[in-house]
Each structure stands twice: as structure tokens, then as C-alpha cells.
Structure I
């Protein structure tokens, strides 16, 4: 299998070269030339596999044998060795219609660990085996940065720089990044929002001379390996929910409700469904920064006014993975994708209508939950089910309540531990016990550089750090 760009101007690449490239050299996003088809027989063979074995099976469909089986198994084992749950991503039943896929049992208590602990091991492997210089550059709305740093801190041959929006992540998210004092880690706190950070990152990756000179590698979900690793837990959730449904599994429609701000997590589900996983409804849950909800409902994709919410990891107005979905919506016509993305850049909006919009609405449901809904559901589920939701998961539950019909079952993804967002939980006078790893963060010294939202300043910082 080779990989191509959504904009059609990159020669087909192998798997490892695709991961090293990150953003396509033409500004597009890399996608597989063909999506592997998973048969009913294969799903039956996979349904009882532990998470790690399932990961290897799915990953092997995309990796072209470029990583020997023994090495791949070692990478997977190392990636998930420090997860607190043997299952990696366990499923909890809250009632007959609602299951929770807990994605927060990794070292930084967020779903990004599932992909980024593997990605850290993968980059380290490539550095050792191919002699590649790995200089990682990424932007975060909170969780990606901490998970990426944890995945590569102290690793020989790797340096990482993460941009985060100054004062616009939760305190725990900030501390998880900025209390790391390893020499191979640089934290830049940018006076702006996540979209500003993401824009600078994309501009630097499309400067091909700068990218080559400093050996820049992507950690954000513009990198396809992030999407692929997340696809695994869609299969795992489907199998575990089906298992708990027992004999009813074949007759029950299983939905997934996914908190998603940058379109990466939900696109992983879209990929799983295109592979053949029989998900019924793919439900996008977001917050008051509801560009994705508006797109699904009206066909208009237009960044709006930035809003700071209780779920800051979804405080995003420009969803970078949207282009991957657009590529498939336009029947893999890269010329049309380039035209539409050019229009978005020049006009600040695009509009889908007619049969295309009908396809969008057949493939997705979407809800942007308000701050009030978010807090109300945290309180409700703590009181009625004794289950504490983080604010992002609460948005997912709001979308579940909006779209789960009679006879259907929904797996809602719990994308973070509530201790990471105690500011919201405390508004409800709910006291929670912090995990030791999070409680100890407040005792550590912070190391970060606060800068203006300026590409030139970021460039100066990188030239010094990566020199």
C-alpha cells in the first residue's frame, strides 16, 4: 500500500516515509491509496482479541510489512506497558443503551495517549534503525502536547517542541506539559488560541526548505499514524459492546458518540466504518465552537467566533482533519479538494449542498453542547449513576441523548479523566480525588517560554532549539 496527498501533488509514498513526511508537501493530508476491506469473517476472527493484538492486526494492513512483526510487537508492548488498565481502553456499561469507552488510562489521562505513546516509540524506532533525525513540532489544545511529550521525553535522537495557547488550556494540562524539564523538550506558550498555534505549525511544515533543514516531523493528527492508531479503539469498542449485548448483538444498532474538535478522532471512526466495521451512527459531539455541527446541519464550513468553554480541548474553529473527509466526500477527486481548500483560504468559507450534503447527513449526526448542558450532565450522571464525566465526555453524552433512538445502543467515548478539568467539576461542588500523578504536578516547577502569536518568533525559537 502506498499513500498519496488529498491534493494530488505528492508522489506515492510508503508507510514510514508517509509518517516522516507528516503534512503533504503540497499542503494536503496523506491518505492510503486504497482503504483495506475487512470482511465479516475477519471481524469474527478479531472480535475476541485483546487490544494489543487487535492493534497489530489493523496496523499490519497499512504498514506494508515495513516494520518486521517482531519489532512491531515490541513497539506495541512498550507503548501500552504503562497504561493503568490491562485492557488499555475498557468499556463500562452505564445502562442498557449507554456504554462508555474509557480512553484515559494512559500516562497523561487522555485519549491522545493511545496514539501518541505508540508514536513516540515509533519515532524512536525509526531514529535507531534508519538513522533519521527526529525533530517533532506540534500544536495542542491541551492533551496532544502532554501525551506527545510523555511519549518522547528523554529519548535519544529526538527533540520535541509543542505550542499551546497561553491561558487557554486547563491547569492540569498546562502542568503536564510545562513541568517536564528534559533537555529534548521545548514548550512555547503562545498568546493566542489553538487555531493560531495550528496555523503557524502548518505554515512551517509547508515551508519545505525549513522543514528539510531542521528535520521537522509531525505529531498532530495531520500525521496519518495518529488516525490509524485511533481507529483500533473503534473496533475494540464495537466488539466489547457486542460482547456485553450477548445474543442481541446482531439485532441491535451500535452507534458511537465522539467528542471531536479537530475532526481527527471522528475521522478515525469514519475510516473504521469504510473498512467494514458496521457502526450504525457516527455522532460528532462538540461544544460552543460548533463549526462541525453547523457543517453537518447546513453544509456551511466557516470558522466563527472563538469561544472559551469548559471543554477546552475542543475550543477549535479550524478542524485540520476536515480535508481528509472532504477528499472522500468528493469521491477522491484531488483537483476538487484543492479547488475547495483554495476557496476556503481565500473566502473563509465553503458550502456543500444538494446530494453532497445529503451524504454528509447520512454519514454523521452532530451536536454542539452548550456550557450549561455540559455542567448539567456532569451533575446528572454523578448523581444518578455515580459516574463522573469530564466536560468533553459530557458533550459526548449530550449528543448520545440527542441521537440515540429506541432499540439502539451507543458507545460514548470518554476522552479524558475528569481530574484534568477540575475547574469545571468544582463549579458543581463535586469533590473528586485526584490520581497521585496529577496531584503531584502542583509541586513541580514549570518550564515554558511565553511568546507572541508570531511565526517569526516561533522560527527563531526553533532555530536555536533544533540547532
Structure II
């Protein structure tokens, strides 16, 4: 069900601004199934009018009419500072298709663009497309990317680039910032309308609760606690965890200066605009908790409807559940990454020792955990090639000895353990240097690498012998890819 709030104070009917001579850059057959769009033998829509619609040039296909495209208002905290009114500055919600909201990112100016041009560039659109679909295949809750439509229209960022429109799908694009906006205006009527709509469409279990709004807060907070635990488990860094970039459904949303860890650094910063490291890898759980505090503050007037003066204490107690839920989810995920079927005393200390050693030696996060699955409980130290990645051999040898003893204590089957580990430790992730190669080819109108990456990343847990090079750590002298908020 599409965004149901109406009125000039909430959203504005906004027609996309056409782009000249649109062309397909990328298309996701998987996301197309979600929207029930029939495809031809080239895995593109049978109905060729979709190119014009997804590029922002038309509002109808043979079977779909998007008669009321809108941009919505929201507010939020950016880098910890209240930014006031924000809104869909370069995103236009076309409407609903098969239970999914269809949104165009980069389709032109809206009422909320402020000083922006409302456009997205080819570079950032390809990154969002590939990462959205990669995260879905990794099993991480996320908005989906249906397509990227390009144009030679020039767009100025740090340099002049070309325009693109990324079509995104989600059950809802409601953000924490929507709640913050109406709360900041003390518009309780709109705040209630927003919460009621969210409950009706996405959190129906809250309806039976004594205080549905308190239970709604708990549900949103729990989803986001588990989401950030999943991010940590695969080494994903979002880059800009502003409160307006946090989904009310617990989805990964707004892919900008994101990055996956290559060589593990616990304090890795993927956004070069984040000079203070507020959104560094190790701070993501803390920042998500902070964003839930922003939501709790915004929802106080709603919880008061049923709980009166006790509402702040109830929300404070609910907020304290976040680190407990996160810690449990994180521990469960990392135990599985280590191939541990049971919980035993000392597991977390064992894991923390490993992560510290990986940090000290800058060991490839993805490849280490993937390789660990091939280790057998009977393996001798001399046979463990993973030791070669560490600087302090004495320290890592002690760790491997303790780890093997832990495996023996559990008496687990080697093959069964590897199967479990290979289902949680991916072999293929969207490394920045891989995305950059695809982008540079696309800038020359060669889109084959995007399709190839999409195919590889759609099977991240499988062995793909023909694609082994895509799993390698980038060479130590490989130029780093800098991404900023403009991405």
C-alpha cells in the first residue's frame, strides 16, 4: 500500500523532470519479479514503455498508471545536529505496484530539494543499484533496486558527470525523520496519522496492544537493532546514519558513501566527509541506538495518549532493550560465523581476541571467515594457511589452538559446520574496487560489467570457480575509492 498521508504539509504532487534520450544501464530481474513485471529474453521489460517511466519521462505503461507522484516532507538529525525540515529532495514516489512503493531517485527537483538539482549521477546510481541487490542476496533487509536509466544530461558534482535515475522498491519508504518532523511541529494529529498508517499496513500486531504506539516503537527499535547486527556481521558500513536515513521498517536505505570492509579495521570510516568518524564501523550500533532515542522522543505524545505521565519512563525502558537485543543478535551471528552450534562461556572473549588480531594485521574480513570454514577439528597449526595473514604469529597460533579446542568441545561434524559457515560467511561482496571498474566501463557505455557483478553478487554464498578473481582482496597498492555524501 503506497504512502497514504495527504495534504500540502505532508507531501506535494511532483512530476518527474524528463531526461533526454534515456537508455538502460542496469535492470534487476529479481526485483522485477517482486513487482510482477514480465521480462523478455534479454531480461528487460516486455513492455518497452517501462524505460520511459523508470527514467521519469512518462507516467504510464500498458498496465500501470501512476497518476499522483509525490515527494514527502521529513526532518532529522544529520551528523548529530538537528537539521530541521528536509524531505525527498531528489526522490519521487510514483505510486504502488504489487504491494511495493516505486520511487525514482534522481528524477528532478522537488519542493524539498533546497539548493540541490534533484538529480543523481551515473556513478552513485550504479553503486546503489548493485549494493541494494547484493544486500538482498546476502539476506539483509533492504530497499530494492529495480533499474538504472541513464542519460547524457550533464550534472555537476565535484566534477561534471552524467545523469541517471535509480528506481527503488520498498513496502514503505517511511523514515524516522517523518516522525521527527511532525513531532518538531507539535502536530500530534499528523504524528498519530503517520503511526496509525504504519501500524495498519506493516505492524498489525500492535493493534491488539494496550498501548499500540509503545509496542510500535519497540518493534521498530528491535528491527533496527537486528539490522545493524547483520551489518556488522558482514562488514558493511553505511556511511551516513543520520536519523532521516533510518527506515521505520528496519530496512537498509539510502546507499551513498557505503563500503564493505576489505582489510579489517574496527574503526574504518567509509565516508570521507565524516571527518570525526561518527559513522565508523564500530560506532554503527551506538549510532543506531542514538537514532532510536530520536524516535522515542518523537513518539512521546503518542505514547502519552494511552499511558499519560508514565510515557517517558516506558519509552526509556523500551530504549534500554536496544543494546540487549543487538548484543544477542550480534553474538548469535558471530558464533555462526565461527561455526559454533552452541553457546559456551568464553565464546565472546575468543571472538574478541580474533577481531583484535584481525584489526592489528588488517586481515581481509570476508576472506578470513570464509576460509575458516574449511578448517577441520583435526587440523594441525602447520596446515592452517590463514595464519600467514597475521603479523603476530605467536598470538594467532594461540588463538587457533584455543579455537580448535573449542570445536572439539562441541564435537560438531566438520562437514556440517562448514555448510553452516558457508551460509553465513559470503565469498562475494560488493568491494569498492569492483564497483569502480563497473562504473568506469559504464561511463564509456559498456554495461556488461554491471550485469556480470549483479549475477555474481546474486549468489554470494556459492563457490563460483569461474569468478574467483572477484573474491580477492584488492592489491595493497590499489588506489582507494573515496566516497562522500555527494555519492
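Coordinate-derived values only; no laboratory data. What you see is a predicted model; the values in this text were computed from it and never measured. Cβ atoms are built from the backbone, for glycine too; each structure is taken alone.
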At a computed 3.8 (distance in nm of label points 7 Å out along Cα→Cβ at positions 167 and 327), which of I, II | I
One of I, II was used to calculate relative contact order in percent (Cα under 8 Å, 6 or more apart), yielding 19; that structure is I
Comparing I, II on percent of Cα pairs over 36 Å apart, the highest sits with II
If you work out FRET efficiency 1/(1 + (r/R0)^6) of positions 111 and 415 (r between Cβ atoms, R0 = 41 Å, to 0.05) for I, II, which one comes out largest?
-> I
If we compute mean count of other Cβ atoms within 10 Å over residues 175-182 for structures I, II, which one ends up with the highest value?
-> II
Identify the structure, out of I, II, from whose coordinates distance in nm of label points 7 Å out along Cα→Cβ at positions 31 and 287 was calculated to give 2.9.
-> I
